[in-house]
Structures are given as structure tokens and as C-alpha cells.
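Derivation of every value follows stated rules applied to the coordinates shown; laboratory data play no part. If you're wondering where the values come from, they're calculated on a predicted model, not measured in any experiment. Cβ atoms are built from the backbone, for glycine too; each structure is taken alone.
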Structure I
Amino acid sequence: MTTTDTLIAPGELLQRLDWRYAVKQFDPQHQIDDPTWHALTEALRLSPSSGGLQPWKFVVVTDPAVRAQLVPASYGQTQVREASHLVVFTAKTDFDTADVDAHIRRTAEIKNVPVAALAGLRGMLVGGIVESKDPAARAAWAARQTYLALGVLLTAAAVLGVDAAPMEGFSPEQYDTILNLKEKGLTATVICALGYRAPGDKYANSPKVRFYRSEVFLHV
């Protein structure tokens, strides 16, 4: 594949993005098949992050009993129970030098170079992320990275014809407790239910509300 190859036509991409909306009612009988789900999880794994540091884990909640527990923690939003799949985006709460070193080791492995050859990169990442930020700033930085992954997931789902409902309307503290995230050094930042819209979801055919291009683009 060359840089000029187009795998999806521009018009088709826009059609898929216009088709997607935040689903309010899923069809619990319509499940995502394994190849499609694998592609979506790979899209998450391939998501960009600052410095390539990936300060996250994606928690896929499959236990029906746990998902039922999460409904009250989601202010009664039943999508977390009815959707085919539920992904909880979590950020590392104490990202530190050890996390940078893990990334450096993986980079050396993938690029087939000695770890020592990446000393400059390591110094830049430790200095720019770990040493220049206090714990609260590092936690906020890590949380922001998860939204990059969410955007990738929503776009990938739309292209594959999978419905999604991204949600910030939940209690991170309750999610952390129910999913035992604190013990893992993680905290929930945003959630996304995925599956297929129920035929009766009245929002499915609502027109998308966006500002005009002239109101959202600035050219300098």
C-alpha cells in the first residue's frame, strides 16, 4: 500500500460518520461477531498516545452480573447492560519512570535495537512527562490520552457498521470500586457501550446537530 492508496472513499467515510450517533437503546439479542470485535480491539490497541506511552488499560466487562451492578453507577443508563460489549477506558493513576522504561523496552524489541540506543528518547519522555509534572498533572495527562483512543474506537465502529454509545455520565469512584481498579493502579475515565441499535430507538433517525463549518474552522 502506498501513501496515495485510498481504502475508503471520502464520501463513504462521511456517510458512515453521519450514520453514527450515541445510541440510547441497544438490541441485546444482536451481538458483535468475533472477527468484528477483534478488529475493534485492535483499533484500540493501535490508538495514538502522547509519546506513544499508552498510559491506559481497556477493561472489557463481560460478566452480566457486573454489568448489572454498573447500571446504578451509570445513573440508570441501561446501555451498559444491554449492549453487546462494554469498554471501560481507564488511565494509570501514578504513571512513572517504570512505565517509560516498559515502553522503551518494547520499542527496542519492535525496532530491534539495543535499549541503550534509546537513551535520548527515554530522557525526553522521563523529563517531559514524569519529572515535569506533579502526580495530579500526570493523572490528568493520562486521562486525556484515553479520549484519543475513544475517538479511534468510535470511528472504527462507524466504519464497520457497529453502533456505539460513549458516556461520561457515570461515577468513576463507583466504577473503580466495582471493577477493583484502584488495586490495579487505574481509574475509570470514560465508557463506551457497543453493539447494534434497537429498532425502537427513537434517536436513530434524528438529524445530527453540528455547527456550520464557518463556525468551527479558523484559518490562520
Structure II
Amino acid sequence: MSVNSRAPFPVVGVLLAGGLSSRMGGGDKTLRTLGGRPILERVIARARPQVDQLIINANGDPGRFDPFGLPVVADVVAGFAGPLAGVLTALDWTAANAPAIDWVASFPTDAPFFPEDLVARLADAIAHQGADLACATSDGQIHSVFALWPVKLRGDLRRALVDEAIRTVARWTDRYKLARVDFPCQPFDPFFNINRPENLAEAEALLTRAATSGISARAGESAR
């Protein structure tokens, strides 16, 4: 990987796969194939070089993720409470299993083209802006779960989820100083996500463009 992909401090990465994929018709959309490979495999190839440890947040039978060789951790808050539940799960897992690590980076598993320097740039923004946490933006849109979270806020997040029933990421992050890091959308938005069957067809087209133009949508092909 040619770009500086690592933060200046250790980071645990969490792959958020705990949703119901209702707009895709149910099941694990991240296990669908894109260019002959599971979407999740492509996400792992992009995330792994950017973090020190990597886990999958998913509910149900963890055995379906065995081929990927990563720890699978179910939500610590019941009821499919959304991405904040996945973030809290990762913060708790890090506190228990990697207590020397103070930061968690979250990656949705339906967006296989996210930037190779995502974590490094989020970390740089936190340092330079004196922020509490950071998330990505592109083309005027906030991508609130492509983010870097401090483990020290896990108690606050648990109270927000359990006692206040907060489910919207922005409603919680608005309580803190949030650094927003903008990424370019050329030749396409790197945070393109696959929510519906037609999005999968669009992603296939993006891979074809990448193959013919040499852009980095195919990054990670050799990191299997």
C-alpha cells in the first residue's frame, strides 16, 4: 500500500456487519460477491493494513464468518440497536482484550472502496484539531460510521444507548468535538455503499472502470 495508511498510535478496527440488510432482501449483504470475491473480503483487504487488530461485529451464528479468520463479536446491546451498538461492542472488546489500545476505527462492511489512508487522516485530524473523535465526509455528506472512536467514551456511549435509547450516531457525536475529514469524490465517491441489488451492479461497473484506468478501487487484490 503506497499511501501512509497507519495512525501514529495503535488502533483496533471493527467491521460493522450487525445490520439486517433489509434493503438488500435480508441475509448478509457483505457475503455477496463483487468481482468474484465476497464484499467482506475486499473490505478486510482495505482495513487490515490500517489497524493493529481487526474484529467483526455481527449477530447470529458466527460460524458463517469462519473463512475470514477474525474474531466475531455480537452486539452487547440487544435488539439490533444500530451502528452505535456495534461501536460500543468494539470499545468494550478493546478494553477487555487489548487494554493498551485507546482507539477504535469503524468500517461499514457494505462500502468496499473506502480510502486506503482513512484511519491515518482521521487520527491526524484529531491531533491537529484537539477533537474527541473523527469521521469522514465526501461531497457534502457525513459518513458517521467511518470514524475513529476513543475507548474512554464507552461508558458515555453505553448510557446513551441503554438509558436514553439513542440510536442516531450524530445525536451522540454532537455532544463532543468531532473532526470531519473530507475525501475527494473523483473518480468516484470512495464511500459508495451497497444497500440494494442495483448498487451491487453499480459496484461491478466501478471495478471494471478501475481495471481499465488503474485507479485504486481494486486495492487489496494481492492481500488475500
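If you line up I, II by relative contact order in percent (Cα under 8 Å, 6 or more apart), the top spot, with the largest value, goes to I.
To test your reading of the models, identify which of I, II gives 2.2 for distance in nm of label points 7 Å out along Cα→Cβ at positions 39 and 151 when calculated. It traces back to I.
One of I, II was used to compute semi-axes √(5λ) of the Cα gyration tensor in Å, for residues 31-134 alone, and the result was 35, 18, 9. Which label is that? Write down the numbers at each step before the final one.
Working: I: 35, 18, 9; II: 23, 19, 12.
Going label by label, the one that fits is I.
Mean count of other Cβ atoms within 10 Å over residues 47-54 computed as 15.9: which structure among I, II? The value was obtained from structure I. A value of 4.9 for distance in nm of label points 7 Å out along Cα→Cβ at positions 103 and 199, calculated from one of I, II, originates in structure I.
Upon calculation of helix-only ellipticity at 222 nm (-39500 (n - 2.57) for each DSSP H run of 4 or more, over all residues; to 500) from the atomic coordinates, which of the structures I, II produces -12500? Of the structures listed, the value fits I.
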